[in-house]
Structure P
Amino acid sequence: MSLQSLPQGSLFVWPDHWQVIGRLYPNRRHRHISASWLVGLDGTFRLEVDGQWRETRAAIVAPDVVQALDPGSTRMWCAQLDPDCHLWLSLSSGLQGRASSDITLNPDRLPALTSPDCHEAAQALVSAIRALAFPATAMDPRVMQVCEALRSDMPERVDVAALAGLVGLSASRLSHLFRDQVGVPLRRFLLHLKINRVLAGWEPGRSMSELATEAGFYDQPHLVRTARNMFDALPSDYVAGGRFSVCRCGLASRPSP
């Protein structure tokens, strides 16, 4: 692999989503719990969803769907959006019931994103979502309350009965409603939040063991297996060599669509 084709770019992390902009490694099949926003800034790329490859310039993929990516020579603009994220709720109707859908973005209006900061990256995504003008999806307020409770408390394990009591539902009803609304079961959503905590806390020099303990994983192998399953990569695969910068963005730089 030539120096020009090595991964290089920026990673921006917010509490409910993150973006990566730059040149990426191809990845094998993996299964994000988050939803995916995938755009080729310089041209098309290849995307596999549920075993079927296609060439596209821009696509969205539902949460918890098996996918693989071959970016080729294009710089990629990728976002991983939490299933309860307001950005995803503004996009999800564009799937029209499918696991993945191509979206139409005017190539002439794509942001350059050559050396973006947090505000530019956030505004670029919001502007692109607004231009698509998909009808926003409403999430049941009880499900939203449960998501907020898990984010706030970050428990070691999901106590379905306690969460159900919080919103006045039976445990079985909450489990079904959450899966239907969010697209993933409660336990996988919590696992996703833990991985996000790893991303937010990772810095060169920090050990995987330390990060695993801090984020509530059983041990380092549990963290590594989870990261490989979700992303086919560890944070260090991209940023250890210094070719990817990491920006932990504040809420002030994340406008609503």
Structure Q
Amino acid sequence: MTPSLRTENLTIRFGGHAAVNDVSCAFRPGELTVIVGPNGAGKTTWFNLVSGQLKPTEGRIFKGENDITGLSPSARAKAGIGRAFQLTNLFPKLSVLENVRLVVQARAGQGPRIFTRASSMTDIRDKAYGFVEATRLASVAHLPAAALPHGDQRKLEVALLAAMEPDIFMFDEPTAGMSVDEAPAILELIAEIKKDTSKTVLLVEHKMDVVRALADRIVVLHNGELVADGRPGEVMALPIVREIYLGVGAEEVA
């Protein structure tokens, strides 16, 4: 099977420091890969390279058979690479539904009509509401995004990402800052996406309980380099991985 996404010798240097160094790996549909490593390992930098926020010093990025290394972030999004929105980049005064509606409208190629009255676009509004319902936000659909508690803001990020209808989902620490009561809802949403075997899911996460619950595969980065890649049980048992995680508690990788 042709990989849905792969990086080939991907490298980025800042001055003399290689934040990501010669990373080659491939990802396939129907697979959820968790990318782990200590702080400063290069996980978010690698995400930024794949989604287009950063340009590599060396190496290439492929989506399917297509080299997308030179594409802008928006062109990559149109090609099907979706990365979770940050709420600060949205419209905090608009309702949850209207935020999702704007993404659906843009996806439908109606960007120039972005401020057209929603009542004249029933189909788009109905589709947007479907994403709101799927992410358990129907009860707060009328509230401005800025008024949501943190857990619901994270759900809104998932709704916006789903509304882009990507085939590659990228989540960077989706449960960060969430309480133990809030996190399960996000994990359930990601698990639902994982059930669609046409989708590829990439997840950066520190919490080992999240990794164990969701991962089909684990990629370990350390000092910008790929040091392990494989099934969760095999990877977490490797001596180098246990050594890397000693700083956060050896019991977490047991």
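Every number in this text was worked out from the coordinates using simple rules, so none of it is lab data. Just so it is clear, the model here is predicted, and its values are computed rather than measured. Cβ atoms are built from the backbone, for glycine too; each structure is taken alone.
Side notes on the structure shown:
- Among candidates P, Q, the computation of mean count of other Cβ atoms within 10 Å over residues 59-66 that gave 21.0 used structure P.
- Computing Rg/Rh (Cα atoms, Kirkwood Rh) across structures P, Q gives 0.98 for structure Q.
- For relative contact order in percent (Cα under 8 Å, 6 or more apart) computed as 27, the structure of P, Q it came from: Q
- When FRET efficiency 1/(1 + (r/R0)^6) of positions 147 and 187 (r between Cβ atoms, R0 = 25 Å, to 0.05) is computed for each of P, Q, the largest belongs to: P
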